[in-house]
Structure 1
Amino acid sequence: MSLSLLDAFAAAYNLHDIDALLAMVTEDCIFDTAAGPNPWGARHQGKPALREALGWAWRHWPDARWQDAVHVVAGDRGFSEWTFRGTDAQGVVTEQRGVDLFVLRDGLIARKDSYRKQLG
């Protein structure tokens with residue numbers, strides 16, 4: 001596992017390339033969102049569920065981008081710090097700092113757990 005996977009994952013997010021993202025995750029990958037009904041947010045597991053969940057931000061903010069990324073990998077764990085920027089259909093701009101925690105397995109992402117600063 002190397003930083004190149006997290007670099008490629010971030011690049012695919014910014015290209016809004018769901019197929020590239022799914023090629024970098026395990027079949028049983030778990031994505032825990034930053035918000036949701038549970039202490040871990042909302043959980044999405046498996047590539048079909050991830051196909052829907054990972055693209056949510058692009059539908060809400062058509063110009064969604066994650067910038068200023070810094071990635072760290074240590075063994076089977078990794079994290080990425082980033083700044084999210086996007087403009088919704090009403091022209092409202094959102095900017096938030098956040099972090100993704102990753103569990104890595106066999107050269108792929110097995111879990112993505114997102115956290116972000118809450119505005120307000």
Structure 2
Amino acid sequence: MWADVVKVQATMNDHDLTLTDHLTGGALTYFHQAIYLNKQNGYVAKGEPKLLHPTATEVIGSGDSAKVLVEDCMDDTAYNLYTTDSTLVPGGQPNGRHKTKALVETTGGVLKVSGFELSAAGTC
């Protein structure tokens with residue numbers, strides 16, 4: 001999922017279908033809206049977030065319909081917004097370590113993130 005997000009946010013092409021490879025539902029909407037708004041502002045992202053300790057914390061349901069909650073601490077200090085002329089966006093986002101939660105489920109035979117929550121910087 002993160003590789004797809006990083007790829008698309010490097011151009012902020014809100015029509016790039018790459019996000020649908022590993023995102024669905026509310027998570028897809030979350031990232032699509034962020035990319036659309038950043039595109040409107042003329043921003044692109046550079047760098048990559050670091051996942052520190054992704055851990056499956058809960059299994060919801062069973063069998064083919066089971067969903068897994070994955071929690072992590074994501075560090076985005078080296079993942080920033082820039083204008084298209086490569087100027088760092090001042091105050092573009094509060095970077096740091098963010099608690100994240102992702103709800104993962106099987107959709108069409110593929111594991112996809114269907115829910116995503118990003119907490120404020122400094123939450124882990």
Structure 3
Amino acid sequence: MLLNISNHPLSTWTDEQVKVAKEQYGTIQDLPFPQVSPEATHNDIQQLAQEYLSKIQDIGTPEQLTIHIMGELNLTFALVTLLKANGYTCVASTTRRVVKELDNHQKLSEFCFVQFRKY
């Protein structure tokens with residue numbers, strides 16, 4: 001199973017990203033990425049990472065889960081570090097950014113899924 005811990009729930013993924021995820025990992029389950037206060041201390045981040053590690057361990061073992069994690073950088077780093085130390089495989093999704101220039105001098109960015117890449 002792919003456990004999606006991000007600000008982008010499965011319902012917002014492109015058909016291509018869902019197809020690749022199911023081919024590579026089987027089922028997909030969301031676990032929303034928490035809001036992280038900009039005032040959070042290092043200890044706050046470590047505590048939150050420990051809480052999420054416990055939640056993940058309740059969902060499945062390293063043999064059962066691959067963790068897709070994308071979010072606030074400090075928590076992502078702390079959680080990936082903990083997960084890898086506990087035997088979990090962690091991946092990020094990569095995208096190609098396509099920028100379109102609009103008539104009113106604005107830009108529209110579209111992000112096209114490319115692959116899942118291991119941390």
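Taken together, the values in this text are just the output of simple stated rules run on the coordinates, not laboratory data. As the structure is a computational prediction, the values presented were derived from the model and not from experiment. Cβ atoms are built from the backbone, for glycine too; each structure is taken alone.
Some notes on this structure:
- Answer label among 1, 2, 3 for the case where distance in nm of label points 7 Å out along Cα→Cβ at positions 40 and 96, calculated from the coordinates, equals 3.3: 3
- Comparing distance in nm of label points 7 Å out along Cα→Cβ at positions 8 and 88 across structures 1, 2, 3, the highest figure is found for 1.
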